[in-house]
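Asks: Multiple structures follow.
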Structure I
């Protein structure tokens, strides 16, 4: 699926959950709403404001993906899935799956980008792939 150009112009904002700015969870929320017409809860507790919040953010992210009736873990990624990524040994980052190897994700330094989550940079850091029920 072709990704609209406006997606790449989304600004990175800690706790952002709409088109005015997103963090990595906010990108999942916005893309599911805008591209798939699926409402994902914004979970305001999933925010990584600094290194001191890593453990809390990681716990919240795993809790929301694992304990809700919204997502289930899968082995084979498909468009629209969420790829959970370990950062500093904790599942702290998430991307929107485009196909079996590419994802959209965002970060403070680079904004929204497309990257290969099966490549050297991310492959060993994948904590799980989640699909909306």
Structure II
């Protein structure tokens, strides 16, 4: 879908999908080219950040944690927290932004929000 959308944008938006089960060398190469958008599972992203020489997160402008409640329910709490910490520590971007999207506001989400967000704005949608 991103391929189709990016055909209408000049300059073309570049992206990389970083997931387990795919070639780690290929993903490392894609990340070394600083794509505009990175879609990643937390575990594989951490693996590449910790074990690759040419992968950096210091230029990330926006981190989006979509379906954060589901990530935590699936047992990725430690991985998500580690990704957030790595990006916060390495960031050279002055106005870096984190967007956390969740259908629920559990204790785990509140803990993640306190780690990941600064000057947070909560948006609620009613039925």
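Asks: From which structure (I, II) was distance in nm of label points 7 Å out along Cα→Cβ at positions 39 and 87 calculated, if the value obtained is 1.6? Numbers along the way, then the final one.
Replies: On the way: I: 2.9; II: 1.6.
Clearly, the read-out refers to II.
Asks: Computing distance in nm of label points 7 Å out along Cα→Cβ at positions 31 and 63 gives 1.3 for which of I, II?
Replies: The read-out was computed on structure II.
Asks: Separate question: Looking at Kirkwood radius over Cα pairs in Å, point out which structure of I, II has the largest value.
Replies: II
Asks: Sticking with this one: If distance in nm of label points 7 Å out along Cα→Cβ at positions 7 and 79 is calculated from each of I, II, which structure is the one that comes out at 3.3? If you can, show how the numbers build up before the last one.
Replies: Working: I: 0.9; II: 3.3.
This figure was derived from II.
Asks: For distance in nm of label points 7 Å out along Cα→Cβ at positions 103 and 119, the calculated result is 1.4, so let me know which of I, II that is.
Replies: Structure of origin is I.
Asks: When helix-only ellipticity at 222 nm (-39500 (n - 2.57) for each DSSP H run of 4 or more, over all residues; to 500) is computed for each of I, II, which one produces -12000? Let's see the in-between values first.
Replies: Working: I: -7000; II: -12000.
Going label by label, the one that fits is II.
Read-outs throughout are calculated quantities, based only on the coordinates presented, and are distinct from any laboratory measurement. Note that this is a predicted model, so its numbers are computed, not measured. Cβ atoms are built from the backbone, for glycine too; each structure is taken alone.
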